[in-house]
Each structure stands twice: as structure tokens, then as C-alpha cells.
Structure 1
Amino acid sequence: MVANPSHQPLLDPIAGDFWITTSGDDLTLRPALARDETVDIAILGGGFSGLWAAYYLLTAQPDLKVAIVERNFCGYGASGRNGGWCSPRFPLDAGALIKRFGVETARRTIGAQLEIVAEIGRICAHEGIDAHYRNTGLLSLARSEHQFHSLVGTLKTYQDLGLGDGNRLLSAGEAFDRVHATHVHGALEARAGANVHPGRLVRGLARTVERLGATIYESTEALKIDGGQNPTIVTDGGVITARKAVILAGEGYLTELPKYRRQLLPMSSMIALTAPLTPEQWKIVGWDRGESLSSQVHTKNYLTRTQDGRILFGSRGAPYLFGSRMSEGALREDAIYEWMRGCVLEWWPDLEGIAFTNAWGGYLGVPRDWLPTVHFDEASRIGHLYGYTGRGVSTSAMCAKLLAGLIGKQTSGLEGLPFHRTRAQSWEPEPFRWAGVRYIQSAFARIDEAESADKPRPIDAGFAEYLGEP
């Protein structure tokens with residue numbers, strides 16, 4: 001950890017957050033905004049969305065004056081709390097993309113997602129960001145017969161798109177040889193995809209944009225956004241006026257602004273992390289290649305093998321809160337983490353007694369139609385990018401690249417893709433939103449429980465999937 005000789009206040013990571021505290025970065029808080037300022041580009045949000053937008057803008061136009069305001073510290077939100085996947089999967093799955101937009105648009109969209117994963121690796125190498133970027137690929141385990149049939153359909157969809165290369169089905173035996181988990185019925189392997197240390201990535205990206213000329217103000221809360229010829233961000237420390245554009249890059253936290261309350265639904269995701277495993281324990285687990293690992297449960301799970309040899313197990317977390325509230329307290333409910341620790345042992349019973357060192361959660365932004373949104377309004381001079389549905393490590397960079405091109409009037413090659421649109425479909429008003437989301441969360445949990453026990457699916461399974469899946 002870098003020293004703090006100036007004795008400035010240190011940032012306070014959320015309890016249990018592993019990534020920020022092991023980022024290797026100086027945890028000294030950057031100064032807050034303390035005066036009015038005029039810049040070319042003002043960005044609200046110091047996570048991946050805002051930082052990637054600043055990066056693409058400044059690498060295209062180095063003379064731009066860019067300021068970023070962040071209420072807490074860079075990486076406080078989902079950017080510093082995720083599972084470390086740099087996913088090649090677009091937030092809206094391939095089958096839904098084809099159904100809504102046709103084969104060619106689906107192919108272009110997935111191709112763009114694949115390219116941004118590789119581009120992030122190139123940028124890390126070029127800029128000297130030691131984000132532990134590893135080309136691990138993905139391994140989707142089927143832990144029930146129903147899940148295996150789902151993977152067969154997924155592979156066929158990719159083959160129909162001409163994207164079958166690098167994707168193959170594994171038999172139950174082949175899959176078990178790769179990961180020695182219980183109840184393995186097969187797997188879908190994808191060579192594309194990477195792992196990162198998100199704390200190192202977000203903090204390294206912040207240092208990079210500062211080196212390129214951006215100014216970052218932490219501990220600075222935005223109170224009001226005004227559009228116009230010279231849009232502004234009114235903060236608790238001063239007003240930032242932008243000559244060219246204001247960018248709103250708050251992802252799930254945008255729901256705290258009344259205008260965006262129904263554009264996104266903040267959904268929690270939670271993580272339990274083991275201590276480093278011994279070589280003997282890794283022989284029990286298998287997973288020698290360290291792929292981004294998941295199964296096909298409705299409640300989602302995602303596993304990462306960290307560079308220092310831990311198992312990260314993540315899943316959907318606390319139930320949705322009325323009015324889209326984002327309570328940090330709800331992310332500290334140990335009953336959920338205890339269930340997740342039990343899931344690790346259900347996968348690998350012979351790890352009984354293993355230590356867990358960290359547990360944390362965060363909020364991600366879910367659009368009503370599961371499709372991200374990138375838009376720059378010429379009249380208000382306000383740009384938006386949001387709605388990654390838990391795949392934001394990679395998708396945020398792609399969306400930021402498009403938005404930077406729209407603002408700078410430069411072609412990115414991403415124009416006209418489905419996420420280049422004016423605004424997201426609105427979620428239902430309360431209390432209908434709360435009732436519907438809580439029902440789907442409950443139903444998905446019941447479906448997963450039935451499938452894991454080899455019991456018939458609940459009678460309402462099809463209805464719940466119709467409501468809750470894109």
C-alpha cells in the first residue's frame with residue numbers, strides 16, 4: 001500500500017470489500033470540489049462508466065478539460081464491488097437480441113462486446129494498469145438436466161449467428177474433469193472472456209485519466225443537474241459548468257435522481273470470499289484453468305478464482321426494497337452470506353471447515369428490458385450511459401466509447417446498435433414494481449430449489465420466467 005505522508009483523510013471502503021483494500025493504491029481521498037469551475041466535460045460518477053468516458057474523450061481530444069465528481073471515492077459502487085468478470089456476454093442474451101433486432105444486429109452487438117473485452121486488455125497493457133487481466137474464458141456448468149438443455153440451446157444460438165467458434169459443449173465427464181463440483185451434468189465452454197481485479201482496474205483507470213489531464217473530485221455530492229447550452233452539475237462544494245457536455249455516469253445510483261427513478265431498478269448482488277486455498281484443497285476443487293465459472297440457476301451465481309488462490313462466490317442478494325431504495329444495511333444481512341458460504345460447500349463438500357475472510361454486496365442497475373442505454377441529447381448537452389444488468393466491467397467501456405464518440409462527433413463503429421437509444425423503457429410505478437419484482441425473486445428461488453432437488457418445477461415456473469426474463 002502506498003504511504004500517506006500528507007495525512008489527508010483516507011477513503012473508507014465498505015465493510016468486507018476485498019477489492020479496494022487490495023488494489024495496491026494509495027487510499028488517500030482526493031480533494032472535494034470547493035469552488036465553481038468551468039470545464040469542457042463534466043462527469044457525474046467515478047466508477048467505470050465515468051472513468052472510461054473520460055479516457056476515451058481524452059485519448060481522442062487531449063486538450064479537453066474534464067472534471068469528474070464522485071460522492072464517495074472512485075470505485076465505491078458496483079465498479080469496486082463486483083465479481084471480477086470481464087464478460088464477453090452482452091447484458092441481453094443472444095436469443096433475445098435476435099428476437100428483438102434480427103440476426104445481423106445481434107451478431108454486430110455480440111461482436112462489439114467480444115472486441116471490448118480484448119480492448120480492455122490492450123488498454124491495461126498500454127497504460128500500465130496492473131489489473132490482473134487474464135484471458136480465462138468462461139465455463140458455464142449445468143448442475144441439472146434442465147440446465148444442460150438450456151446450454152444446448154445457447155450453443156445453437158451462437159452457431160446460428162456464425163459465432164460458434166470458441167464455444168463447445170462438454171459432457172458430464174469432461175466438465176467434471178475441469179471442475180470437480182457436485183451434480184455436474186455438462187458444461188458450455190467459451191474461450192472468450194477475462195478476469196480482472198476490479199479494484200486495481202478502477203483505481204488504475206482513475207490514475208490514468210488524471211495523467212491524461214482530468215481532475216477528479218471525491219467526497220463531492222451532486223445536488224442538481226441542469227441542461228442547456230452550458231449544462232451544469234450543482235454540487236455541495238460548487239457549480240461545475242460544462243462548455244460541451246455533462247455526462248451522467250451513476251449507473252444504479254441514478255435512481256436517486258427523480259427523473260431516473262423508473263429508468264433503472266437497483267438490484268443487489270452479494271459475494272462471499274474464502275481464504276486462499278492450499279494446494280491440497282485446489283486438488284479437491286479442480287478448476288485449474290481459472291475460468292469465469294457459473295451455473296445456470298435463475299438466481300444467478302458467478303465464481304472467480306482470484307490471483308491469490310481464493311474462491312469468490314457471488315449471487316443475487318437481498319430482496320428488492322420498496323421505492324428502489326439502496327440500503328447499505330440490507331447488504332450486511334449475514335443470513336444471505338451464510339447461505340452463500342453453504343453453496344460453496346454444496347459444490348465442494350470436502351472443503352468443510354474452510355475459512356471465509358470477506359463478504360460484501362452492492363447494487364447494479366437493471367433496465368426494464370435488460371438493454372443498456374447510451375444517448376447524447378444535443379439540446380440539453382447531457383449524455384447518459386447506464387443499465388448493464390451486472391455485466392458492467394466490460395459493457396461500461398463499450399458504452400463509454402460510443403458516448404465519447406457521440407459527444408466528440410467521431411465515429412466509434414458502435415452507432416446504431418440497440419443500446420444507442422434515447423431512453424430506457426420505464427419500470428412500473430410502485431407498489432406494482434415492488435410486488436412484481438418480489439414475486440419473481442421468490443419464484444426464481446423456488447424454481448432453483450426444485451431443480452437442485454430433482455423435483456418437478458413449480459406450477460408457476462413458466463409464468464415467472466415470462467415475467468422475469470428478457
Structure 2
Amino acid sequence: MKECFLLFLISIIALLFRSLFFPDNVYFGYDQARDSFSSIEILKGGFKIIGPPSSLHDNLFHGPLIYYIYAPIYLLFNNNPEAVSFIFRLMNASGLFLVYIIASNVFNKKVGLIAAFLFAISYEQSQYSLFFSHPSLAVLTVLLYYLGLSLLLFRKNPKGLLLALLGIGLSIQFHFVNLLLFVGFFISLIYFYTDFKILKKRLLLLSLMIFLFSVSTFLIAEYKFHFRQFKALAELNSSFTFTMIPQVSIRSIHDNFVSDKQMVMLLSFILAGVATVILINKSFRKQAVFLVIWFFTGLVPYLSGTTSYYHNPATSVSLIIFLSLIINWILKKNILIGLGLMLFITVSNINLILNQNMKGPNKDFVIQPGLLISDEKKVIDFCYSKAQGRDFALNGLTIPLYINTTWSYLFEWYGKQKYHYLPVWGGKAAEGFAGNLRKISKRSDLPLDQCLIIEPTVGISEHDKNDFFREESYFSQIVEQTQFGTITVQYRRRI
């Protein structure tokens with residue numbers, strides 16, 4: 001009963017930390033608009049067997065599960081992406097219960113409570129909760145995998161294998177890179193072989209069936225599209241580098257425990273030293289090996305040279321549980337020092353959250369930090385206010401270039417509901433991308449009133465920017481220009 005009350009308090013803290021600045025810090029860019037359109041298609045009777053595309057290869061796609069999560073939220077909240085963002089924050093906060101159970105299985109309930117608290121205040125996890133996209137939900141499913149594994153290895157519960165393989169399958173739905181969880185799974189199978197011997201053939205078969213069901217959309221898509229994803233995976237660059245591993249490891253410590261960069265190195269050496277001592281000592285060797293496999297499995301994607309935040313969801317939870325064990329030891333020896341350490345970690349995380357989360361997801365998640373719905377609404381209001389009820393045209397310097405999906409969704413959802421009519425799109429617009437704004441390619445047929453929206457131009461070459469503005473100056477002239485956050489908007493008149 002005491003644990004339940006404490007977990008309730010911790011859950012309130014977790015939700016508070018994730019809800020700070022909401023809804024002003026909801027990020028909404030091209031990926032979010034694209035996936036939102038796909039989800040709305042499901043509500044209209046569509047059926048999806050492939051999910052969002054990957055940037056690694058034209059024929060690589062993630063699972064479609066994310067669309068089926070978005071769809072009912074959009075149905076209930078009238079296509080409002082802010083509602084989806086809030087549900088994401090709530091779901092991420094609920095991960096503390098999985099962390100508590102895993103840490104309790106591996107060690108004890110006191111370590112579980114400390115781990116749940118550190119997860120609740122984690123800056124890293126607060127950033128995952130702000131990332132309105134499919135990889136962020138893998139935090140929960142990766143935790144489900146390790147929950148199942150901890151049940152099997154430390155509670156001798158064979159049914160843990162069911163949860164473990166379900167967790168891997170669902171994680172692959174959210175990002176195919178989570179296939180690499182099998183690296184850690186097979187290492188665990190070898191090291192903890194005697195623990196796996198309790199499994200019966202019937203349970204093994206049932207676990208395999210659950211896994212295959214959880215990835216069935218991939219299997220159907222592969223059959224339908226002649227194994228194009230399998231071929232694409234075979235074509236990926238297989239070169240490896242270890243250069244990013246130290247950087248990502250240090251970032252994990254910085255974004256969970258210590259915001260001071262000098263102290264990050266000190267804590268890194270302390271954790272490595274204590275882990276080494278525990279691995280040598282037989283008392284907690286099994287638990288330490290479990291956490292080490294967990295942590296280094298999460299680093300495997302970074303052997304490709306990437307530094308993207310979302311390639312290792314929940315990897316840092318292994319560090320959280322390990323540090324929770326150390327804090328629990330310290331609390332037994334000297335409660336003031338232990339509480340002081342927890343206070344220090346809390347202040348470090350609060351410092352990062354207050355300084356960054358108002359801006360939305362950081363640059364390790366998105367290429368256009370600061371592209372927030374709160375500012376995008378102001379842009380839309382500005383355009384309608386200048387038009388004063390008249391028809392007007394839109395154009396945009398967008399990422400990706402010449403794709404109006406983001407602004408089409410925003411104007412259809414927010415602009416049309418508030419002002420009861422839509423502008424036309426008057427600039428170049430690549431074919432085949434989601435969006436329902438009517439396009440007019442002949443500039444002389446456009447309305448006199450025009451709005452040019454300039455997104456953060458990170459990733460757009462100077463050559464493309466110069467060409468864009470040179471062409472625009474042939475057809476319209478600036479009447480007024482203003483800035484909303486990282487977005488510039490120009491009210492123009494047709495020449």
C-alpha cells in the first residue's frame with residue numbers, strides 16, 4: 001500500500017514535468033503532418049500495412065501501428081495534434097510503472113521506487129514525451145521487453161518470454177532499427193542459458209506466434225511488395241565505427257543525471273568502476289550482466305555513425321536502475337548523503353527541462369527545432385487577419401522543399417475551423433504528397449493577397465534559398481514581414 005501511494009505521487013511528478021509549457025511546446029513538422037494525414041485516411045475507411053518511410057532507404061518503412069494509435073485520438077479530438085501530443089506525454093509518464101517493476105524484479109522494491117522517481121524526473125524521457133512521432137512510443141515497448149526478460153531471469157516466470165517477444169515485435173513496429181534488440185536477446189540467451197531451460201516447447205511456440213502476430217504487417221507487406229524491405233536492408237551500408245559510442249554514452253548520463261559537463265565525466269568513471277567491481281563480485285553479477293547487456297544493446301545502432309536520439313529508446317533506463325542501486329546503498333549508510341545525491345540529480349534535470357523543453361524537442365530529435373504549433377497558429381492568424389475575409393494564396397519555403405503537407409494540415413485543421421475558408425497554394429508543390437489545399441500554378445490567376453511562410457531553413461542550401469526568393473520577387477512584393485518564434489511570414493501583394 002505504501003509503494004502504491006509513493007508511485008502515485010511519482011506519477012504526478014512525471015506528468016507535471018512532461019506537461020510543462022503544454023501546449024505551447026507542441027512540435028509539428030512535415031513528419032507529424034504526413035502521419036496525421038495517414039491516420040485520418042484510416043478513419044475514412046483506409047487500411048494501412050506499411051508505416052512511415054525511413055530516411056535510410058526509399059524502400060524501408062516502419063510499422064503502421066502508429067497510425068492506428070493516432071486515429072482514435074484524432075476521432076475523439078477533432079483532428080487536433082495537440083491532443084496526440086498530450087497522450088504521448090501521458091504514455092511516457094506511465095513508463096515509470098514498468099521501470100518500477102523491472103527494478104523490483106532485478107533488485108528490490110526500494111531500488112524500484114528510486115528508479116521510478118529518476119525516470120519521472122529524467123530530462124531525456126521528458127524529451128521523448130515531447131517528440132510527437134513513432135519512435136518515441138518505443139520507450140514503452142522496449143521497457144515491456146525488459147520487463148518480460150526480468151520476469152524470466154529473476155522471477156523464474158516462463159511467461160516473461162511472451163512479454164519479451166511481444167515487446168520486441170511492438171518496438172519494431174515503431175522503428176525497424178529495434179530489430180537490433182535481438183542482439184541483446186541472443187547474448188542473454190547464451191549467458192543465461194540455464195534460466196531459459198525452464199521454458200517448455202508449448203510456451204516457446206506461443207511466444208513465437210505472439211511475436212509473428214506483432215510484426216504481421218511487415219510479413220504481409222513483404223509478401224505483397226515482393227520482399228522489397230528485405231532487399232533494402234541488404235543494401236544498407238554495413239560499415240561500422242565506434243566513434244559515436246562514447247558521445248552517446250556521455251549524453252545518456254548528462255541527460256539523466258548531471259547537467260554539468262565536467263561532472264558527467266566523473267560520474268561516468270564512477271559508474272564504470274562500480275559496475276566493474278560488481279561484475280567481479282559474484283553477489284550481484286547476474287544483475288550487473290543483465291544491465292550491461294541492456295545498455296550496450298542500445299548502443300549497437302550507433303555503430304553506424306548516427307547520433308540520433310531516438311535510436312536507443314529506454315537504453316538509459318539501465319543506467320537509471322544501476323544508479324538507483326547505488327543510491328539505495330548510500331541511503332542505508334547515510335540517508336543525508338543519499339537524499340542529497342537525489343536532490344542534485346533532480347535539480348540537474350529540472351535545469352535542463354526549464355531551459356530546453358519550452359522550445360520543444362531538441363536538435364537530436366528534429367532537424368527544425370522550434371517549429372511549434374503555438375507559433376504556427378500565430379502565422380495562420382496573421383495570414384487571415386491580413387486577408388480580412390478575402391481569398392488569399394500561400395507559398396512556403398519548407399522542409400522538405402516544395403512540399404506543403406505541413407501547412408495544408410494546419411490550415412485544414414485550425415484555419416478552416418476558425419475562419420471557415422481555406423487559401424489556395426500558389427507556389428511550387430511536389431506531386432504525390434498529402435495535403436488538400438487547392439493548387440494554382442499560374443501566378444497571374446492567384447489572389448492579390450499572398451502569404452509567404454519561411455520555416456527554419458536548416459538543411460536548405462543557399463542556392464535553393466536564393467532561387468526561391470528570386471522567383472518569388474518576380475511575382476509579388478513584400479508589404480509586411482514579421483516573425484513568430486523560428487518562423488518568418490511575409491504578407492505580400494501580387495505584382
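Worth a mention:
- Entry that produces 22 once relative contact order in percent (Cα under 8 Å, 6 or more apart) is calculated, selected from 1, 2: 1
- Structures 1, 2 were shown, and helix-only ellipticity at 222 nm (-39500 (n - 2.57) for each DSSP H run of 4 or more, over all residues; to 500) at -19000 was computed from 2.
- Source structure (of 1, 2) for distance in nm of label points 7 Å out along Cα→Cβ at positions 188 and 276, computed value 2.7: 2
- For 1.70 (Cα Rg over 2.2 N^0.38 Å, for residues 196-291 alone, calculated) the corresponding structure among 1, 2: 2
- Taking percent of Cα pairs over 33 Å apart as the criterion, the highest value among 1, 2 goes to 2.
- Among 1, 2, which structure scores highest (criterion: mean count of other Cβ atoms within 10 Å over residues 148-155): 2
Computed from the coordinates by the stated procedures, all read-outs in this text should not be read as laboratory data. This is a predicted model, so every value here is computed, not measured. Cβ atoms are built from the backbone, for glycine too; each structure is taken alone.
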